[in-house]
Structure 1
Amino acid sequence: MRLRAGEGDDLNRAIATPKRPSYFARSRRITLRLLPTIAGAIAICFAATANAETIELRAGSMIEVESGRVIDDPVVTIVDGVITAVGSGSVASATPPDRLIDLGEMTILPGLIDMHVHLTSDSDVHGYRRLAVSDVRATITGVVNAEKTLMAGFTTVRNVGAPSFSDVALRDAIAEGDIKGPRMFVSGPPIGITGGHCSDNNLLPPQYEAVGDGVADGPWAARAKVRHNRKFGVDLIKTCSTGGVLSKGTKVGAPQYTVEELRALTEEAQSHGLKVASHAHGAEGIVNALKAGVDTIEHASFIDDEGIELARKNGAYLSMDVYVTEYILGEGEAAGILPESLEKERLVGQTQRDNFRKAHEAGVKMIFGTDAGVYPHGDNARQLSRMARFGMTPIEALRAATLNSADALGQSGKFGVIKVGAAADIIAVEGNPLNELSLLENVDFVMKDGVVYKDGSNDK
């Protein structure tokens, strides 16, 4: 065979270079090589499943928060911290569980959720006393308060404001099992204006040039601060669209941030999948935040008809801390709360409670948020009876602290319910909380993710 000029070079290259196997041939070889590894992995998975502990939890009754029904003789099956079956009856299971927890005549219900806490804050340290507390010391305070909160029956919390990302560290330590505490969703340092509530440090005179770690003025600065907080691991963004009760020099109802700034902050946060909580007492600041598209309004003390309608239209939740005023006005002065703050609370307290009733009657969605840290951690459940006093039925108050709060976190079906597929977060008390919500102020049994932290049971 005679070759044309250049064809020999092509032929030589073809001979010298082995033909590459087809995709299917290569895939078959790779699959054959991986079969032992895959088989091993499958064996490990089956072994892990076989070794998973099965817990059967029984009680006298269960509050089904979705329907409001009381279920007699509930039986809850839990595998690896997740609820796998919910039933009722006294008949023994076909397959005996690895562990039986018998709560006798107690009433079980989902672990509670508090959507507005400050675990790194101490209720005895207000006003100028705060200047003596380092961020490191505040983090250690958070360790103590986290355990108190969990033992009070709150298995999930949203921490809305902490210095130096101390709440991120606390969240991670709990998640990794280093310390005891509730599951945490955290905001890191709140973002706001120079001299504003929650973002800046207004206690020191100008020669110290003290600036809060959440200060951001202008739309682009607000976006940058959101990105900064996200970089260091927050789950949500907290901002302040009005002044506050406990900050020096701010007017409680005065707006902070323009709608343009709030919209930039909210758009940036939501583009990263982060929800936005806005502290807002005054009517104008509430409307500004809702126009910007925030997810929850904190406090909402002076909300007006426009704010109520906008919250309803947007599907935004209100978190109204209708208990804390009792502590501020009753014990706040001894805890170091400034005279100007006590005066501001006198303006806020009753108006907030009246507007709580008004907003609830208008059909605005409500979550459970207490501002624990302003008052002692562990007393969170005291607010439940106040929510009923100011317009809710007992089951509505419980739904605010379970179903609604889980939904506002974007965790519906996972927390705040006792149903298949949900985390095994279960608490128990003697008696029926639907008859007396104050029973939840002394929880006897606490389980989170299938682990018992407080035991009033007959454990077998």
Structure 2
Amino acid sequence: MRLRTTGLFVWLAASVALGASAARPTFEDLVANLKSPNAKTRQEAAAELGKSGRTDAVAPLAALVRDPEWRVRVEVVKALTDLRDRGAVPALVVSLGDGDARIREAALGALVDLHAEVERAGTVPRFLRTFADEHERHSLPVTVRVDPTVYAGIQAMLGDAEIPLRESAAYALGILDGRSTLPALATALQDVAPEVRGAAATAIGKVGTANEGRALIPLLSDPASDVRSRTLRAIGVLQVRDAAPVLRQMLEQKLSREASLRVLESLSRLADPAQAELFRSLAQDPDLERRKLAVEGLARVADGTMIAAFKKDFQRESSETLRLALAFALVRLGDRAFVDSIVLALPSRATGDRCRAYLLELGRDLLNDLYPYLNDPEPEVRAALSDVLALIGDPDAIARLTPLISDPSPKVADRANRAVERLRSIQSVAQGGPTR
């Protein structure tokens, strides 16, 4: 009797397993279901194929980007996004022109994900706005190339009926190094929606030059404060010296402290010798932030007459923020001894970002002064400097960073390894190597 019972249990278990197997469609079944006359079946098949991780699902999914049912088209774009394969790019470009705004938005987000190689969090408009603000210049990896059809498709969205999509398209063009679309972005500066004007200004700041930046000057009097703020940042990044007279006029107006500082920051980044007298007058201003910006401005106009005063101020200054600005100025004016203060502050949560920005601005000319710090006894310094060298992007640093891949600190080893791989990619591209 016990043997009969055991046999029955085995038979039942096998039957259940076979039933479950039969109920679970194979990959081939899912591909076949994409051709089903039932829209719900096509939708469900697309969703499952997106989870499959199989790049050979891209082609059958791409065939449905013009499906008559919008729910199917949405699921197809989601699936192509999840598969993260650039073979999906032509299909996603088609979806940029879909009649449903939700699908256009999803396709735009997918194309940024695929090319900028980031993991998106939140809605597409919020993600693009946040991601655009994290970097002053474009965010395209050095080995990635964008097909011209992608730029053309996104550029067409600058004329979309939906304001959020026009705004997102402008951000996307900046993120993806869409310099070929600069004329269209300049036209978008006249958009009726302030969100679009601001996004276009940000995008021009990412991919343009001082020449294209001249088109931003009229937006300094835009009625929308966010547009003015984005324009000020872009003008500073591009060093649009033609904007200096307008910026000086703005400083003479009754602005809030925050607005005044934004104007002064933009002015300080122009490296305009005509502003040296203004910066000298502000170098002892009671407002700490204004003093910092004045010191940075004097560094950029190469006012060597300030070296002695800066050294004295550095010795007496209690504010770490201002001391670092003085160190940056002194290094920029030729005294490399003050590199020490900037590099050793890289690991600081309070000042690390500022120090990294200073070193990146000082650039390749500083490399020989930075290499000795790869032997610093503090692992946090070695790790942070590895990141900086990767961002400076000179392949000559590979030989200096390679020994750190065997560093006793796992953090240093990982960061050095990533830096070396990035620099090798830059080197490969410079030598005509493959891109993705």
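Each value in this text was obtained by applying a stated rule to the coordinates, not by laboratory testing. This one's a predicted model, so the numbers in the text were calculated from it and none came from an experiment. Cβ atoms are built from the backbone, for glycine too; each structure is taken alone.
Out of 1, 2, choose the structure whose coordinates give relative contact order in percent (Cα under 8 Å, 6 or more apart) equal to 18 when calculated. Corresponding structure: 1. Each of 1, 2 could give Cα extents along the principal axes in Å, for residues 226-385 alone, but the derived value 43, 37, 30 comes from 1. Looking across 1, 2, the calculation of distance in nm of label points 7 Å out along Cα→Cβ at positions 58 and 170 that yields 3.2 traces back to 2.
Comparison across structures 1, 2 (criterion: distance in nm of label points 7 Å out along Cα→Cβ at positions 122 and 402) gives the highest value for 2.
Given a value of -11000 for helix-only ellipticity at 222 nm (-39500 (n - 2.57) for each DSSP H run of 4 or more, over all residues; to 500), point me to the structure among 1, 2 it was derived from. Only structure 1 yields this read-out. One of 1, 2 was used to compute distance in nm of label points 7 Å out along Cα→Cβ at positions 186 and 218, and the result was 1.2. Which label is that? Only structure 2 yields this read-out.
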